[in-house]
Structure 1
Amino acid sequence: MMLYTIAIYLYQLMVILVSPFHKKARVMLRGQHNAFKILKQQVDKQARYVWFHAASLGEFEQGRPLMERFRREHPEFKILLTFFSPSGYEVRKNYQGADIICYLPFDTPSNVYRFFHLIRPEMAFFIKYEFWMDYMWACHHYHIPIYSVSSIFRPNKIFFRWYGRPYAHVLRYVTHYFVQDEQSRQLLAKRGFTDNVTIVGDTRFDRVIDIAQQAKPLPLVERFCHDAPFVFIAGSSWPPDEDIIIPYFNSHPGMKLILAPHVIDEHHLEQIEQKLRRPSLRYTEATDENIQQADCLIVNCFGLLSSIYRYAHVAYVGGGFGVGIHNVPEAAVYGVPVLIGPNNKGFREAQDLLRMGGCFEITGPTLFNAVADRLVGDHALRHSRGEVCRNYIVSNAGASDVIFKTLGLS
């Protein structure tokens, strides 16, 4: 416990030291500083709270189906939502599905004491990889049940290494594990956790189905795609992805491209536009009059990609040449084949769809060109591989139902 606390203090010190030179660190420190202010101002001492904690945006999407179900079926509870990363909080700080949204203060004993002095939730949901020892110890101490949702464990995680045994004690504070797969169940069983582990899959499948059913009408995108023989949509793209996709697009005049980069700062947008050799338009500058003059639509705002994928004939999910692929189910739910880069090994849905044929792994421009040529030219192939994706998403839905029934909430 002492070594863990020292590590947290060192991490906090590092963030402080780099903050003058690193925007994300500055934003995090400001959010950390404001967290207790938000709690003091907004906590209703008479209310009953359920606490959801998500590291970032991806984990938020996994917790969202549960939060929204609480809203519908258990209005007697208010919802506290905390984030660790700026990329989650800054995007979802105005989310209407939670009553209080703030950063989670660093996991130090003093912060934990202040946190639980201000709010005492009746239950806590930690999404996927989130295991904060002091917060979880406090939940255990105050008899607040903790549920680990959509968690996934691999043998190389610290819990299962000899040097991670002291930290692995945090696993004992979890009331119930709702894990994604059999391997996770087996690894937890080796640590003695059997009766409190249920395989439910990934709540993100429930979320993407909800998104697809409630997809926003996007008249400008519909107008852009109107009469286009082939629409290729690249979501959450990074420069290495764009260096492969854009040359292919430049040389195929029959194709229209919708590009939604992961980073939408001005520098990156200008980089993209310099690579394009065909007319392009930023989404925020599009009108009914100029939208059809462009062959490439650059989505330079957040919140649209999950609805935009439905216009694709083929989708590409970025990140696979760097940090790791982004949200494959978000595209696959619309029944389109999905291309991904090679850094996909830690993503169960990608591995499943690669094996089943709904996904195609791209390792460079030569393979991308070959796969794209096949999919552009063969409607039957596109349809069959897309149906693999759609059926996979539907067959893996239902995690939220299992969780609610197990907890006696439905």
Structure 2
Amino acid sequence: MITNIILFDDDNWEGLLPLTFTRPICELRVGALTIREKWEKHLNANGSFITQDFLSEKYPINIEKDNIIINSTVLPTPKLLKLVKQLGSNEAILDGDELLVARLTRDQFDNLIDDKGITELEGIDVSNDENLIRRIIRPYDIFSLNAIEIKNDFDLLTIGRTSAPISSTNTVIHPENIFIEASATVEGAILNAKEGPIYIGHNAEIMEGSSVRGPLAMCENSIIKMGAKVYGATTLGPYSKVGGEVKNSILLGYSNKGHDGFLGNSVIGEWCNLGADTNISNLKNNYDEVKIWSYEDQRFTRTGLQFCGLIMGDHSKTGINTMFNTGTVVGVNANIFGSGYPRNYIPSYAWGGAHGFKTYQLNKSMETAERVMSRRSITLTENDKHILEHIFLSTSKHRIWEKAK
């Protein structure tokens, strides 16, 4: 059995910005698990990465004698998993001309890296089977596919296991769809799992007076605060905290929306903080299709969605009473505050709001990141600093106010 998998970023890495500025595609969380964690658990294997050069020191590659390489945008489905487990050496799974999965020896892998090609690779084209492939191509795919992925991850995480007892202080609907880890705390809440499962992870807590509906995935040490209203399909990454009203949103981890305000149809990166009464519009007043900023196309593009809220990169923050228009994209290390609606695209290292921006200088943002991460006993490493410096320099072209000086 192959125990080494390598997840590779394709050109869609750019289409998933700003979330992928700071991570490979497979480190995105959809459902309860990241894409890498899903593949590792399904294949009982260890994963490593082929990603952008500036990310590769933090996310290195491990090559062994026999390897399964997987396109990082691809989510495991039952049909695809069956094919992957049946792959022989020199075989690949293709979507037309696009490589999804392949089984490669070390020699073949070296040829691939050296651009020598693998002429003997035999391909299985699955492009005609629409039920076999499910992929994360754009940031809004994460919340669009979150319901089905919470269900799949719930089954994967709980198979053969028994939930901790649900306290009698809670009001529970469809308890058979609820799994609580033994170290979690849930008291005085309403848990409705009729529309989808509820998974409450290690050391997670739902405080009294909260109302939650599945599908919901709470990762370790996440918290739903008193009186919060959380609708499906929502994921709280590890060490994330929410209050107020949340719907169909994903906090990738270590991020907080600790107070009243609405967050809907959104994806929030790591180490973000939404100040009290931050509100996000997820529906246009004219009910029209939402357009959002595309880094790949360098313009606003159609999403095909009527509901789309906020896409926010890592380390970004908002002040109290901040408001966001429908379909807003915020880069990495932006700090937004003040009255009125800021623009629908806010570049990385922007400081300000509706009345204008200046540049959030790299040294100041690093100091803040170090303070925020130290509260979780996590160090901002030299690799992290190099990544953030690369983002600061590479995104300067988007901070148009710098050109006006």
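Every number in this text was worked out from the coordinates using simple rules, so none of it is lab data. These numbers come from a predicted model, not from an experiment. Cβ atoms are built from the backbone, for glycine too; each structure is taken alone.
Which of the displayed structures (1, 2) returns the greatest value of mean count of other Cβ atoms within 10 Å over residues 21-28 on calculation? Present the calculation step by step, with values, prior to reporting the outcome.
On the way: 1: 14.4; 2: 25.5.
If we compare mean count of other Cβ atoms within 10 Å over residues 21-28 over 1, 2, the biggest value is for 2.
Where does the value -14000 come from, among 1, 2, when helix-only ellipticity at 222 nm (-39500 (n - 2.57) for each DSSP H run of 4 or more, over all residues; to 500) is the thing being computed? The correct label is 1.
Source structure of the calculated read-out (P(r) over Cα pairs in 5 Å bins from 0, in percent, for residues 77-212 alone, 2, 9, 16, 21, 21, 16, 11, 4, 0) within 1, 2: 1. Which of 1, 2 yields 0.95 for Cα Rg over 2.2 N^0.38 Å, for residues 29-148 alone, as computed? It must be structure 1, since only it matches.
When distance in nm of label points 7 Å out along Cα→Cβ at positions 45 and 365 is computed for each of 1, 2, which one produces 3.6? Could you put the intermediate results ahead of the total?
Details: 1: 6.6; 2: 3.6.
Going label by label, the one that fits is 2.
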